[in-house]
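Undergrad: Each structure below is given as structure tokens.
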Structure 1
């Protein structure tokens, strides 16, 4: 989602609050809870669900391993729910031609560096760079090359943009900033 005028362009960045993250966190929570319950009921020697005989699962070593997987899965699920709650990675990119400034803001993990705020002069922008790698693990990333600073990614690598969409976005941004495009 973005907002644009003649001199200002604001690009809003979605963070961790995506449907896929909600689905994975929920599935992982339920699966790990199931593993933990089966491990616990194998220790107690009782049936977890009458359809499945958990008495066939001996506590040592299968029950211990299932309990370990359940606890580990709950920790990972808790991590995912925390990143969703804190909305890590969300923010905005603001390009202001009138002031000649670019501001990049992202939310991080709680602590001293919770707010990530970068500020550059537009005259320091060297180019807009596109990196496209096709194949099994396709990767399409849009960077902003800053003199003396290196490349700063503008689009997340896990977003599913086609090559055409990335090229279109890069062309519009390069035209707005009046800088060249580099393709790698």
Structure 2
């Protein structure tokens, strides 16, 4: 689910951060830039793991006195592998797109109708997907714990985000399509 990714970037340190130990100032600068951001074909950056190498700093006296250096570092990245089993919560149901799932830190997870258990259909009156199994109606209610398997990851180049853009119209830069179409997967309460 989490991987370490080796990265390299230029880090600018403002003079107000010169009182911190150098490594801490670099980590803070990198976390401010990358944490909770999606990098195309990399994944969701969580935080810096460690600094591998840092060049000597160059101070820019003409500007604001900040320093800059090249840093090689390892970043903790959320990028599950195909077939990995994970647990989240049902975030919503949609008759066309399937079941939306959320983990505490990531919410762009979808179970398309084709990846639900055989015999699952959308109940219009309740507004939820229902697995009709062996004479039982098993509802996928919002907030229930669900176990799923990673199938497909989708990266979308959304371009730069401007302030004032409507968040609801923007497509997600990183989305997971997952499956519950095998024994042991689905709501955890089904298998207890």
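What follows is calculated from the coordinates using simple rules that are stated; it is not laboratory data. As the structure is a prediction and not an experimental result, all values here were calculated from the model. Cβ atoms are built from the backbone, for glycine too; each structure is taken alone.
Undergrad: Can you say which of 1, 2 returns 1.00 when FRET efficiency 1/(1 + (r/R0)^6) of positions 142 and 174 (r between Cβ atoms, R0 = 25 Å, to 0.05) is computed?
TA: This figure was derived from 1.
Undergrad: Assign the value 21.8, 76, calculated as Rg and Dmax of the Cα atoms in Å, to the correct structure from 1, 2.
TA: Of the options listed, only 2 reproduces it.
Undergrad: So helix-only ellipticity at 222 nm (-39500 (n - 2.57) for each DSSP H run of 4 or more, over all residues; to 500), computed for just one structure, reads -2000; which one of 1, 2 is that?
TA: Label of the originating structure: 2.
Undergrad: Computing distance in nm of label points 7 Å out along Cα→Cβ at positions 78 and 94 for each of 1, 2, which one ends up highest?
TA: The structure with the largest value is 1.
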